[in-house]
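Peer 1: Structures are listed in the sections that come next.
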Structure P
Amino acid sequence: MNKGQDDQIIKLLQELVKWTKFQAWSKAKEVLLSVLNNDIKQSIYHDSDGKNSSRKIAEKVSVGHSTVVKYWNDWAKSNIVEPISVKGGGLRYKKMFNLEEFGIEVTK
C-alpha cells in the first residue's frame, strides 16, 4: 500500500469508530442507569479505577468489602468493568465508562 491508501484507510476507520460510539452511547447509558441504580453502586463504580482495592472502596463508601466484590462480579457479567490482575494473584476491576460523560452525577 502507498501513503495515500494508508491515509484513506485511517480516515475510514476513524469515521467507523465515530459512528460506532454514537450508536452504542444510548445503549451504554441505559445499561449503566439500570445496573447502577443507587448512589452507593454509582460511588463504588466511580472509584473502581483498577488501582483502588475493594477494601479501600468499601471503607470510603461505608459498605462491607464483600459488597464491593459482589458488585464487581455482577458488573463483570454486564461488561461494564474489566478485570485487572494485581500482585499476589488477586483481581480488581476497572470501570469501562466515566459516568460523568453520560450525565450521571456521582455523589461523593
Structure Q
Amino acid sequence: MPAHDVALVLTALVAVNLAAFLLFWWDKVAAQRRWRRVPERTLLWAAALGGSLGALLAQQVLRHKTRKQPFGNRLIAVLGAQLFLALAGVVAILVHVLTAPVANLHPA
C-alpha cells in the first residue's frame, strides 16, 4: 500500500475516533443540562465505524456511561471485533508476503 494511502487511512481513523469522542462529550453535556441526549445506538455506531478507541477513551476520561449496562459490554464487544478483524488482516498480509514467490536473485 503506498504511503499516501496509509496516511489517508490513518487520517480517517483519527477523524472517526475524534468524532466518537466528541459525541460522548456532547452526550455528557446534554445529560448534565437535561437536554436531548445522543441515542446509545448512535454512540455504538460511532464506535463500530472505527471510533471504538475514541469512544473508550471518552468513556474513561469523561467518566460517562461507565456503569451503564449492557452498553459497556457492547462497546467492549465492538472493540474486540475490531481487534480481531485487524489481527486477521495482519495475518492475511503476512501469509501473502511469506508465501509469495521470491525473485531469482542469481540469474543463470
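No lab work stands behind these numbers, since they all come straight from the coordinates. Predicted model, so just to flag it, every value in this text is computed and none were measured. Cβ atoms are built from the backbone, for glycine too; each structure is taken alone.
Peer 1: 20.0 is what came out when mean count of other Cβ atoms within 10 Å over residues 20-27 was calculated for one structure; which of P, Q is it?
Peer 2: Values: P: 10.1; Q: 20.0.
The correct label is Q.
Peer 1: Another question, if that's okay. For FRET efficiency 1/(1 + (r/R0)^6) of positions 12 and 52 (r between Cβ atoms, R0 = 30 Å, to 0.05), find whichever of P, Q sits highest and give me its label. Before the final figure, lay out the partial values.
Peer 2: Values: P: 0.20; Q: 1.00.
Evaluating FRET efficiency 1/(1 + (r/R0)^6) of positions 12 and 52 (r between Cβ atoms, R0 = 30 Å, to 0.05) on every structure, the highest lands on Q.
Peer 1: Shifting gears a bit: Can you spot which of P, Q the value 1.35 was calculated from, given it is Cα Rg over 2.2 N^0.38 Å?
Peer 2: Working: P: 1.35; Q: 1.50.
Source structure: P.
Peer 1: One of P, Q was used to compute helix-only ellipticity at 222 nm (-39500 (n - 2.57) for each DSSP H run of 4 or more, over all residues; to 500), and the result was -24500. Which label is that? Working shown, then result.
Peer 2: Numbers: P: -19500; Q: -24500.
The read-out was computed on structure Q.
Peer 1: Using distance in nm of label points 7 Å out along Cα→Cβ at positions 60 and 92, single out the structure from P, Q with the greatest value.
Peer 2: Values: P: 1.0; Q: 2.9.
Structure Q gives the largest value of distance in nm of label points 7 Å out along Cα→Cβ at positions 60 and 92 among P, Q.
Peer 1: Also, I was wondering about something else. When FRET efficiency 1/(1 + (r/R0)^6) of positions 36 and 100 (r between Cβ atoms, R0 = 35 Å, to 0.05) is calculated for each of the structures P, Q, which structure yields the highest value?
Peer 2: Working: P: 1.00; Q: 0.05.
Largest value of FRET efficiency 1/(1 + (r/R0)^6) of positions 36 and 100 (r between Cβ atoms, R0 = 35 Å, to 0.05): P.
Peer 1: Right, here's the next one. Taking distance in nm of label points 7 Å out along Cα→Cβ at positions 4 and 84 from the coordinates of each of P, Q, which one would give 3.7? Mind dumping the intermediate values first?
Peer 2: Numbers: P: 4.6; Q: 3.7.
Label of the source structure: Q.
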